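Heads up, there are several structures right after this.
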Structure I
Amino acid sequence: MSNAVLVIDDEDAIRLLVRRALDRDGHEVLEAGNASEGLSLARARTPAVVLLDLGLPDRDGLELVQPLVTGGAAVIVVTARDATAEKVAALDLGADDYVTKPFDTDELLARVRSALRRHRPGGGHAPAIDGLTIDEQAHRVTIDGKEVHLTPKEFALLALLARYPGRVVTHATLLRELWGPAHIDDIEYLRVAVRALRLKIEANPSAPTRLRNEPGVGYRFG
């Protein structure tokens with residue numbers, strides 16, 4: 001797999017803007033103006049990251065998420081669609097991140113760098129952030145070297161989120177993995193667990209820095 005970034009967007013101006021930003025950041029850039037070109041380039045060049053628009057002229061961008069992820073790319077959706085249902089669908093299909101237009105290029109570059117770190121060999125799991133470390137084998141969490149006592153469910157929630165640092169994990173995914181398929185609509189289970197976990201791992205639970213909320217979508221670690 002290359003370290004290239006593939007931009008799939010039918011707007012020439014957007015591709016130019018993103019290309020210039022990625023060039024300045026030192027990335028190799030590939031471009032496609034529609035879904036067919038994008039999939040062909042992804043198969044031929046195996047990019048590390050794909051910036052994917054959803055409003056493509058020949059196919060809905062959501063249909064590209066799974067094949068791109070299966071091909072090994074980290075997919076960041078970059079689109080004008082801002083409905084929560086669209087975000088949840090993209091993330092559940094395997095997208096790493098979701099950015100709405102208009103976007104700040106510096107923020108987009110930061111998300112690309114984060115995706116590259118997560119998908120680099122040996123870099124997919126970040127067990128520590130801001131002084132917090134997670135030892136899944138020992139079932140142990142420490143903050144600045146001091147052990148934090150979590151319930152089994154709290155530990156499972158934190159460990160699951162920490163496997164995808166900086167990436168939103170949807171409510172449905174968390175509920176399915178931790179409580180089972182019969183509870184994917186029981187959002188209050190998750191809210192109670194998150195509140196309890198924040199009380200133990202956040203310096204200020206009302207302004208969390210480790211366990212963040214993506215309203216209507218899910219939670220992210222870091």
Structure II
Amino acid sequence: MNSSVLEARALSKSYGTTRALAGVDLTVHRGESVAIMGASGSGKTTLLHVLAGIVAPDAGSVTFQPSTGHPVEVSGLGETERSRLRRERFGFVFQQGLLIPELTAVENVALASMINGVKRSDAVQHAAAWLAALGLAGMEDRRIGELSGGQAQRVAIARAQATGAELVFADEPTGALDSRTSHEVMDALLWSTTGQGRTLLVVTHDPEVAARCSRIVSVRDGQIVSSEVSA
């Protein structure tokens with residue numbers, strides 16, 4: 001088994017009187033794709049957000065092991081440091097993409113690199129290469145409203161990869177798509193992550209999406225109840 005890229009130990013998180021996570025342990029290995037499944041309110045999205053450093057746990061630890069350099073205890077970072085980690089090391093794909101409608105496809109993708117200090121011309125060139133690789137050549141100058149739902153999600157996938165993120169978090173990336181488009185988006189997501197030696201964590205309610213991943217983790221009442229290699 002490949003070395004671990006993310007280690008979570010005894011994670012707990014509550015919102016008021018609701019306990020979203022109740023002592024979760026999870027190891028994610030480099031190069032694998034992990035689907036996190038569970039009913040609404042099971043804690044699966046909270047788990048993804050804690051693993052990604054979007055929110056801090058009440059207790060427990062999350063450690064990120066980059067391919068080069070020292071381990072980073074994500075849960076021990078302040079908000080500014082977590083934000084920098086998310087910006088520089090992690091990629092994100094959400095159900096609605098969260099793209100900027102006023103920008104073109106290539107500008108949406110390039111923006112992530114530009115924020116990290118890459119000059120505009122280099123960022124745009126790199127962004128265009130990712131869009132082409134994901135089947136969007138010729139659509140670089142279209143705004144998001146001029147793209148189909150599947151095309152927009154591929155822009156979001158390109159944006160997640162543009163900074164060279166080792167670890168990509170996807171929250172219901174196919175939730176708003178029809179079954180055919182969902183399959184195409186998963187093709188693009190898997191090719192651009194595990195197909196390039198990167199790691200993918202995806203929250204999904206769709207068993208067909210989960211089955212495309214190498215491992216399925218099931219969450220219920222804030223706890224992991226099973227972790228199985230996908231058939």
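When relative contact order in percent (Cα under 8 Å, 6 or more apart) is calculated for each of structures I, II, structure II gives the greatest result.
Output the label of whichever structure in I, II has the greatest value of percent of Cα pairs over 32 Å apart. Greatest value across I, II: structure I. A value of 43, 27, 23 for Cα extents along the principal axes in Å, for residues 88-175 alone, calculated from one of I, II, originates in structure I.
Each of structures I, II was scored by distance in nm of label points 7 Å out along Cα→Cβ at positions 16 and 192; the highest score is held by I. For the structures shown (I, II), distance in nm of label points 7 Å out along Cα→Cβ at positions 80 and 208 is largest in II. Taking percent of Cα pairs over 16 Å apart, for residues 64-103 alone as the measure, the highest value among I, II is held by II. Of structures I, II, which gives 0.20 when FRET efficiency 1/(1 + (r/R0)^6) of positions 24 and 152 (r between Cβ atoms, R0 = 25 Å, to 0.05) is computed from the coordinates? Only one of I, II returns 0.20 for FRET efficiency 1/(1 + (r/R0)^6) of positions 24 and 152 (r between Cβ atoms, R0 = 25 Å, to 0.05), namely II.
Looking at distance in nm of label points 7 Å out along Cα→Cβ at positions 48 and 200 for structures I, II, the greatest value goes to I.
Structures I, II were shown, and helix-only ellipticity at 222 nm (-39500 (n - 2.57) for each DSSP H run of 4 or more, over all residues; to 500) at -10000 was computed from II.
Every number in this text was worked out from the coordinates using simple rules, so none of it is lab data. What you are looking at is a predicted structure, and each value in this text was computed from that prediction instead of being measured. Cβ atoms are built from the backbone, for glycine too; each structure is taken alone.
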